[in-house]
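Next up, some structures in structure tokens.
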Structure 1
Amino acid sequence: MTILFCSEFDRAEDYRCVLAERLPDMPFRAYPDVGAPENIRYALVWCPPLGLLPSLPNLRAVFNLGAGVDGILADSDVPADVPVIRLCDAGLAPQMVEWVLYGVLRFHRRFDDYEAEQAAGRWTRLNAPPASAVRVGLLGLGVLGQAVGRRLVDMGYTVSGWSRRPKTVPGVASHHGREGLDVMVKATDILVCLLPLTDETRGILNRETLEKLPHGAAVINAGRGGHLVDADLLSLLDSGHVRGALLDVFEPEPLAPDHRFWAHPRVRVTPHVAAVTLVEPSCDQIADTILGLERGEAPSAEVDRIAGY
């Protein structure tokens, strides 16, 4: 029984050390040092290479080391009877709240405009509305979206949210379905995407959607790069319909050195760091779940492969 670690974020030794305390009798390997594939029983992965998981004949469970599972579900050959397990609380929510809050404050308090004023050497005091007059629309009301929504409500913002199915979040006006998306977007000053990437949500931040935003609205994306049609956003930024964008995720990653986002004056880029999985709480959940599986217990937080999250 061996654990295999495979992630584009090179933190194998961190996980090895913590899991050695939690599961001292279970060997640990880091890809590409797979060893004998038949010995691998559990895989801890983030965007594993295609073909890796299907090549492990005795794989019993796959743990996803991030918020989205599209990197795993992209491999259609992963056996259907192998559960894909997401981490319920790995320190992601507080970080995502902080990152989104930075973006909302950036556009609400006009810090983007102050940057332009500073660059021009102008001492200008700009008017900003109260938080209650700023309409924040959240695409995605999962664990992260709900945490963000609650914090924004506490700060006095007018918050609405859109999800695949109806959801109730105190203080957040909930919408769902195609009609609900249109209603929310048309009444949004700052649009925040925290959706999982599925066939239904791919390209949702396109010209058709973004043109429905009020003139001068802003876009924040910490979902997946595949949600955004880059050329459509750039066109609307250039025309001034979209005031600015804060982007953390891209397709592909890393963002190409010659991509226009890097130098566009209305875009700010962060390198997929809005919410980073923390090792200690992750290993606690992983170890508890593995021990439960070894006792014959069904795993909690199993991904619905049909829904894509």
Structure 2
Amino acid sequence: MRYEGNIYRPPPEADAYILQCTVGCSYNKCTYCSMYKDIRYRVRPIDDLKEDIQMAKKAFGANVEKVFLSDGDAISLPTSMLLEILSELYSTFPKLSHVSTYAGPQSTLSKTQQELMQLKKAGLTMTYLGMESGSDEVLAAVRKGVTAEEMLEAGTNIVQSGIKLVAMVMIGLGGNGQLSQIHAKKTAQLINQMKPHLLGTLTTVPMEGTVLFRQTVKGDFRLLDPYEVLEEMKMLLEHIELEDLYVDGTHASNLLPIKGSIKESKPEMLASINKYLRSKDETLIGKAYVGRF
């Protein structure tokens, strides 16, 4: 396989064949993100991608079932090119049933609803949207490039197209203080409106080389302590009302991995968080509660 730079993919795509459609991220301005900082964004030629697909067939055989389109925002590609890529993938791999990609809000908003529906029909099954927060103040502070209303529009357009949406949010992105509660409540509100297929939660960890890291070192951004992180996660869960929503909080950044549906596992997830909040026992942080699937 031919890859340029570091390749990133969501944890659920660990067993997927990764096709690098772009190099880097089309936006790449978020203060918290350390990915793709050493490369310039560009679209790889379609002929190279078709060659890569044939190389994958030789390496893995024709039985590939999952494909992830990288890098940071493959939805930014022209729709006609994405349709050509999907056609090539499905004709090469007869057992293919899942093709996913990261979807930036700006790139998603550049697509019409008809285009998104075309992509769904052609076999794009899932997108991962870095929603991060439902607070305009937080989104502006981290230079996300869209408002909460625009983020809602991007996510809703994906949902309405029939493509499964994974919305990813960052616990602690508002920092320490009153903004923590605003961040949690408004993020839950936006999730309730957006109605994603799955909610993925990560905990804010400033990465060296990022704007957020420098802000943290200077004292301009104050990280939550472990129990404030749990309090914010608790508040987020308490305000989510979508019974069918599945929550996956098992990302390596999280202090307390939790996993389960709101309908079946919300009480147990909250009880697990409350247990750690009551105990104030540092040795308990990191032990998992896994909800029912």
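Given a computed value of 19.8 for Kirkwood radius over Cα pairs in Å, which structure among 1, 2 does it belong to?
Working: 1: 20.8; 2: 19.8.
Of the structures listed, the value fits 2.
For FRET efficiency 1/(1 + (r/R0)^6) of positions 198 and 246 (r between Cβ atoms, R0 = 25 Å, to 0.05), find whichever of 1, 2 sits highest and give me its label. Intermediate values should be presented prior to the final figure.
Values: 1: 0.65; 2: 1.00.
Between 1, 2, the highest calculated value is found for 2.
Given structures 1, 2, which gives the highest value for mean count of other Cβ atoms within 10 Å over residues 30-37?
Details: 1: 12.8; 2: 18.6.
For this comparison of mean count of other Cβ atoms within 10 Å over residues 30-37, the top structure is 2.
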Exercise for review: Determine which structure produced the value 14.4 for mean count of other Cβ atoms within 10 Å over residues 22-29, calculated from the coordinates; the candidates are 1, 2.
Suggested key: 1
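With helix-only ellipticity at 222 nm (-39500 (n - 2.57) for each DSSP H run of 4 or more, over all residues; to 500) coming out at -9000, pick the structure among 1, 2 it was computed from.
Numbers: 1: -9000; 2: -13000.
Comparing all candidates, it corresponds to 1.
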Exercise for review: Determine which structure produced the value 13 for relative contact order in percent (Cα under 8 Å, 6 or more apart), calculated from the coordinates; the candidates are 1, 2.
Suggested key: 2
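Readers should treat all values here as calculations from the given coordinates under stated rules, not as data from a laboratory. Not measured: the values here are computed from a predicted model. Cβ atoms are built from the backbone, for glycine too; each structure is taken alone.
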